[in-house]
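Please treat every number below as a calculation from the coordinates, not as lab data. Keep in mind that what you see is a predicted model, and the values were worked out from it rather than measured. Cβ atoms are built from the backbone, for glycine too; each structure is taken alone.
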Structure P
Amino acid sequence: MTSHKQNKILVVTLGKHHEKPWWWTHIERDDNKCEIDYQRLVYKDKHSQEINTYEFPSLFFHILKAYTKWHKQYDYIFTFECDLLGFFISIIQNFILWEGKPRHVILQFIMREKTSAINSKIKYAIMKFCFRSLHKAVCSSSLEARYYCEAFDWPDSKTLFVPFHTDPNILNMSTRDDGYVFSGGRSFRDFTTLIKSLENTSYNTLIIGHKAQVSNRNVKMIPQVPLKEFLELMAHSSIVIVSLEDRKISTGQTILLHAMALGKPVIATNTTGTFDYIESGKNGILVHPNNPSELSKQIDILLKDKSLRDEIGKAAKYSILNNYLPKHYVRNIYKTIIQDDMLC
């Protein structure tokens with residue numbers, strides 16, 4: 001086998017200044033395999049969502065200036081999701097400066113689903129063109145990875161599934177079983193099905209991230225709370241519901257993995273975002289989309305059987321310890337991207 005030099009990787013994000021992201025101290029780095037650096041690219045000390053459209057040209061040249069240094073130093077550049085940083089790096093590599101490296105990898109790749117609307121078709125056409133230089137799109141769901149290959153007409157090798165991760169500190173949080181149902185989140189949540197499933201029940205339920213008029217007095221809704229309080233409320237619940245719309249893109253993993261790390265039994269909609277993480281009946285329960293009667297039945301079963309709750313919660317936490325921590329994410333990235341490239 002041909003010997004290979006050590007790979008140098010830059011993980012870069014765009015936003016307000018910080019020293020390192022929360023996950024940095026939880027990953028394992030082996031400089032004998034590859035060297036990993038992190039850089040926060042700061043533009044006017046703004047979060048990326050705060051950058052106005054008229055500032056895009058200035059931001060582009062700010063990224064280009066940084067990229068002229070990166071492309072000489074690194075073999076890989078990792079960015080996240082489909083943010084402005086990843087988009088502009090793709091433009092730079094396509095039209096200005098690319099010599100076969102650094103290879104651009106987007107972690108937690110996600111875009112809204114392609115629709116029949118003309119603006120959606122145009123957006124996907126533009127992104128397909130710009131992402132010609134993209135080396136890999138890493139998705140948090142196997143079904144989602146397959147969807148983007150179809151939507152962009154990419155080869156199967158362009159996307160890959162690497163399971164998402166959660167904060168190891170959650171594993172050590174104090175928990176209780178206070179008898180209430182907990183649900184939360186924002187993106188593509190199906191709270192309508194959840195609320196219907198609770199009709200004619202007396203189960204105390206707390207929903208964070210949604211506000212609507214409900215006739216069931218046992219259901220309490222709070223639009224938003226700080227993350228610390230969110231996790232504490234989840235930690236004191238008896239069961240956690242992750243009720244999702246049936247989408248081709250993945251959502252719900254963050255809340256799902258938080259709950260599993262807390263050792264909570266989770267009932268989740270069987271859809272793209274949960275399919276890879278729950279083995280129904282063992283480390284969680286999966287229910288069909290848009291099925292309030294099935295959801296209601298599973299809620300009833302779990303709330304009436306503490307030993308079952310404990311059994312599923314214990315298995316859920318075990319899954320986190322063995323599969324869904326930052327160290328596992330980094331190992332999987334190295335194995336499926338860096339190591340595979342070295343063998344090519």
Structure Q
Amino acid sequence: MKKTVFLLPKEVNPTTGGQQYDIHFMETIKQFESNTEVVTDTKLAWNPGISILYNIIYLFQLKTFLSANIIITNSRLYPRLFFFVLFLKCLGKKTKLICIHHHYNFLTQVGIKRVIIKFLEIKFLKLFHCVIIPSKYVKSLSEQFLEKSKIHLLEIGFDKNTNSLQNKTTHNKLLYVGTIEKRKGIHLLLEALNQVKGEYELNIIGKYVPNDQYYLSLIDMLKRFKLEKKVFFRGRVSDQDLHSYYSNSSLFVFPSLHEGYGMVLIEAMSYGLPVIAFNNSSMPYIIQNNQNGYLIEDKNTSEFGIRINELLRSPEKLELFNRNALSTFKNARSNEDLDLDIKSFYNKLNK
């Protein structure tokens with residue numbers, strides 16, 4: 001009897017765009033495949049907290065994995081899974097191993113660490129029969145490292161019925177939504193804001209750890225630049241509160257240094273928010289410079305600040321960008337588009 005096993009960190013309450021995609025992918029397959037099982041961290045006998053040890057812990061679930069004809073996981077788990085997947089392949093079973101790949105972690109590293117992680121990531125991906133890619137940007141990168149026959153683009157879709165598409169009326173509220181980590185470039189955003197004049201408010205939405213060194217460095221920057229009354233870390237908020245923040249903002253600022261897709265950009269545009277971001281990774285696949293936002297030379301905080309100033313002081317341009325952002329959202333793929341792609345892919349996989 002055919003069986004599909006999903007190996008994911010969690011199956012509910014996603015906290016990142018990647019997790020949201022993975023869970024949607026899993027739930028879509030469950031709609032037409034009755035024999036499925038999910039292995040998550042909460043179902044393991046022990047959670048060691050050290051990635052490489054999971055290669056051993058997963059052996060306690062070996063019976064589940066050996067009963068599957070399809071196993072689907074996420075490439076972000078490569079430290080946990082590298083040796084375990086090698087072990088599964090050595091057993092000689094005809095199980096089809098499928099990996100969802102959102103972005104290359106090595107691109108966020110430097111020095112010898114970058115070299116080592118690049119080697120491990122690419123070797124790990126090559127162990128799989130198929131690699132599912134949610135973005136055109138990551139697909140273009142993957143074609144440099146993997147056989148094209150292994151790569152399957154199942155591009156991200158969005159809920160097209162979430163928001164009432166209305167023009168913005170506020171002109172001085174900025175918004176950032178995302179994790180609080182160095183890769184997201186929030187320190188560069190604060191440097192840019194140090195050059196922005198006049199009244200404004202920036203709400204930063206995303207979970208942070210109060211004693212985390214990066215977060216503490218951001219608080220120091222707020223004090224140094226005297227931004228404590230303009231920039232606010234709101235932490236994680238409810239969906240209702242997030243909707244309110246989006247609805248009452250006029251501009252989305254996203255200083256990330258690397259994104260596989262950047263789902264939050266389309267989410268922001270669904271509320272009519274133009275986006276200012278650095279011109280790197282997947283950003284130019286979504287942002288049309290001087291139309292629905294601005295693409296800034298990478299790490300150029302001076303230009304970033306200039307563009308924020310420009311839009312805050314130009315209601316006419318902000319309104320034009322607002323309309324173009326809404327148009328970008330309307331033309332984005334829907335979840336229904338993605339569901340059709342998933343079903344087609346899965347049917348071919350089972351032939």
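Below are the figures for this structure:
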{"item": "At a computed 0.25 (FRET efficiency 1/(1 + (r/R0)^6) of positions 120 and 320 (r between Cβ atoms, R0 = 30 Å, to 0.05)), which of P, Q", "result": "P"}
{"item": "Identity of the structure behind 18.1 (criterion: mean projected area of the Cα convex hull in nm², calculated), options P, Q", "result": "Q"}
